[in-house]
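Input: structures, listed below.
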Structure 1
Amino acid sequence: MNGNYILALETATNVCSVCLANGDFPLVEHTIYIPNSADQMLAQIAKRILDDVHLTFDRLFAVAVSSGPGSFTGLRIGAAFAKGLCFDGKIKLVPVPTLSAMAYACLELAQVVDAERIVVVLHSHKDIYYFQFFDTEGNETTQVNLCTIDELREVVKDNDFLYSPSSVDIQRVKKLDKTNLLTAKHIAQLGWKLFTVGTTVDPAEFVPSYHQQFTPKLKRK
């Protein structure tokens, strides 16, 4: 098999997802819809996918990884695995902003319903959510921000298109069904686009975009 193979990883949300693509065309994708499964399953899924198409890791052009914001633990697991695959610099590392990938995943639907903007919302903690606005070509028009749902209702317009895997109640806007979650094929497609314009990073220096300070949870005795 010959091709521009890119392995994509999505662990920033509540899935553990791996996709092998040839350029921007997904070849095979495995996704586990079980939260907190990436630590046990990510490497196994990646190896299985390559075995299925009779490839080895050294045939990869690049590894694209969901780079945040999102789950602190998920981001660290995905980043560590991606950095390990790219440590010698032969395979390029492509960080893919998680909210940008979410917007990229719903471009066609947003255009079909003639939305003015896309707003992507991802749960952070308690009643706080990450959000970011994009135009209907997938270009970001704001930075990543944090807010409550009440605050979000103040800035979302009637003709915005809302995409969120979280339970977000903004009744008046067009909304993508939450079963259509972000998976690694979207990371692969946007990752390839970023790769072709030279958006790669040094694996030794790559740190996910947490957007918040990580505070470990202590178990109660």
Structure 2
Amino acid sequence: MVSAIIPVYNEGKTIGAVLKVLKTHPRIDEIIVVDDGSTDNTASVVSAEKVVVISLSSNTGKAEAMEVGVSHAQGDILFFLDGDITGFSSDVVDTLLKPVFSGTHDMFVAVRGRHIALLNKTIHFFPILGGERVVTRKLWESVPREYKTRFQIEIALNYYAKRQGKGMGFTVIPNLHHIIKEKKYGWKKGLMSRLELYRSVIVISIKLYLIKAIVSFFRKK
């Protein structure tokens, strides 16, 4: 069973199109939208789509909203999506589901296409970030609660996927994009949100890839 889980915050302009694709795809068994304290028309748009809606009274952060969605989900395969993407289609759903359904990977991630082709070729040298990812419930539950916070969750999922089971895979989806934070929130708030994302990625990367490696090294001595 596949549970699509969408944490949203002020995404009334785009969430309807995302839900339309999911509702018509035969492999999506349930759709759960976690409204993370939106102040725009997100709630009214989602409520009209006849999907499961969980409304949080305040903005808790992406990872926390994902965890709430998982706690209400019935599926063993979890399909996480952001609500502000464009270019989403049933072909993208197929591309992400197939590697996990077939047992090739425990997680498969869509990397949104960059407008500059060269950037797509350098993706192997950077952390794999992307809200569109299919994950087994077992993998999700293997991630310690302390890492399920804000923007750290994606790096944490990558880390634990690489170290157990059948690992992770990813692919660049050229036409898949999202509304940048500066456009979504205004340049000042958007920039601050972007800087917080970078800070979170750096912090969690140091914790998982550097500190854990050092601790492991000294334990073996």
Structure 3
Amino acid sequence: MPDNRFLNHTFLITILLTPLFTANLHAAAKKWVDEYGQVHYGDRIPSKYLTKEHSTISDQGIVIETTAKSKTDDELAAEAKKHKQKAAEERQKLIQARKKALRDRVLTDTFTTENDLILARDARVEAVDSQISLAETLIKNDEQKLADVKQRIKSIKDSGREAPENLHKEVVSVSKQLENNYAFIEDRNNERKAIIESFNADIKRFRELMKEKHEAKLKEQN
């Protein structure tokens, strides 16, 4: 008949050792690749491979954790630059959104109807047209003045005399004034075009805002 004390003692030892055995049996392994592309497994990763990509694998062969390789200084710098650029783009989007919201508020606070916007646009355009008309009148007068001075110089030369220096200076002065007025008209035409485009965009946006306001009002009533 077996000794119960011996059996109990053996059973106790088995129970105490089982966790250690199980833990050892199920201990996760490390996996890494050396510089030659050779895959290695072990319970510890050599220090020179810790900066490389490595994994922890369960006893079933399943990857339970992967550590990416350490980034180089150039990679970190490129990543920082990318984050900085993205942050700048986000700030720009926020600025544009705030500008749009402010513009919407100005539109709805300043103008009551679409016709108000049209009247404001036409008034701005009319003011620019007046400036252009004045410049065109000045150009016409200066062109006639320049032609007269040149004719005087020609007449003097035809008579065998030398034209006075002040007449030559006047040609230069009037020509410069003509050049400035031509440039002024070009600028005003560009301004006129920009005014029309800006107001047309505002009119379109005003319609959208009024539609949204009307739809919101109907939703509240229902």
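All of the numbers you see were taken from the coordinates with simple rules; none came from a lab. Small disclaimer: the values here were computed from a predicted structure and weren't measured.
I have 9, 35, 35, 18, 4, 0 for P(r) over Cα pairs in 10 Å bins from 0, in percent, calculated from one of the structures 1, 2, 3. Which structure is it?
1
Given a value of 20 for relative contact order in percent (Cα under 8 Å, 6 or more apart), calculated from one of 1, 2, 3, which structure does it belong to?
Only one of 1, 2, 3 returns 20 for relative contact order in percent (Cα under 8 Å, 6 or more apart), namely 2.
A value of -8500 was derived for helix-only ellipticity at 222 nm (-39500 (n - 2.57) for each DSSP H run of 4 or more, over all residues; to 500); which structure in 1, 2, 3 was it taken from?
1
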